Structure 1
C-alpha cells in the first residue's frame, strides 16, 4: 500500500522552516501532498496561485525522497482533502508549546471527523523554531535581512511584492 501524507499550510511565504518539514515528511511517505490553504483569518500577501507556484519551485529539491505534489486546499476541511487524496497521514509542524494546544485540538477534531487519518507532529528543527511567515514579512517590510529565513528566490518575491504595494522603496 502506498503511504500518502498531506502537509497543509498557507505558506505565505514558504520559509526554511516549512522546507525542513517537507524534507522530513517526504522521507516518511511514498507520496507527499502539500496543500496550500486559504485561511480567511489571515490576510495573505500572495494569492493562492502565487503561493502554489512558489511552493512548487522550492520543494523540487526533495523529489528524490518521495513523489511530491502541491495542490490548492480551498473550501474544504483538511480531513476531506486528505481523504480525497487517499492520504493516511496529516503532517503538522510544532515550533513551540503555544503551537501544541491549537494543533492538539485540531488533531482531536480531525480524528472525530475521520478516525482513519493519523496526525503526525514534527518538531521544528532548533534553528527554525521561531521562524514564522508573519515574522518574515514584518522583517522584510521594515528592511531587515531575511536571508536566514527564506530562499533567495522567495526573498526576491517578497521584496517585489512589498514594493508593488508601496510598503517599501
Structure 2
C-alpha cells in the first residue's frame, strides 16, 4: 500500500485548520481549500445572505475533483474528510476557546452556538463513523498546543508513516469535551 498522500485537515470551523495549512504551505507542502476547489469545479451554491456562506455540493466535488500530482497535499476545510483522501488530520478545540475564536471573527450568536455544540458532540467524528471512512486518523487538540507544535506533530505523524489504530479504536479514544 502506498503511503498516504492526500490529507484532509478537518474539524469544526475555528479550530485552526487554515492556520495549520498555512504553516504547512510555508514548509513547501501543497495546500488546497475545499472552498477554492468547489469554486474551481463549479460546486458552490448561492451565498446565503444571513451568514455569507455559500453551500458546497460536496457530492459533486467528490466526483469532479481528482489530484493528478504526486505531491503530498493538505485539503483545508470542515468538509475535506468527505472527499477522496488518504488520511485525516482532525483538529479539535476546547469549546470555550472555540467560542472566543468565533466571537472574535464576528460570527453571530446562533452561528457561534451551533459550531460550539458541533464541537462538543464531536460532530466531525460522527460523520467519519457514519461514512465508514477507513483511513489513518490523527486527532489533535488545537487548543492545547501552539500552531508550530501542531504543525510539527502532523509532520512527525506523516514521517512515522501515519500510524493509526483504525477508525473504531481511534474514535473510542477521541477527545470527549462532555466527560
The value 2.4 for distance in nm of label points 7 Å out along Cα→Cβ at positions 71 and 127, derived from one of 1, 2, belongs to structure 2
If you rank structures 1, 2 by distance in nm of label points 7 Å out along Cα→Cβ at positions 7 and 63, which sits at the top with the largest value? 2
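Using the calculated result 19.6 for mean count of other Cβ atoms within 10 Å over residues 31-38, pick out the matching structure from 1, 2. If you can, show how the numbers build up before the last one.
On the way: 1: 22.5; 2: 19.6.
It was calculated from structure 2.
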Working back from 1.3 (distance in nm of label points 7 Å out along Cα→Cβ at positions 87 and 159, computed), options 1, 2, answer is structure 2
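Throughout, read-outs are computed from the coordinates displayed, never taken from laboratory work. All figures in this text were calculated on a predicted structure; none of them were measured in a lab. Cβ atoms are built from the backbone, for glycine too; each structure is taken alone.
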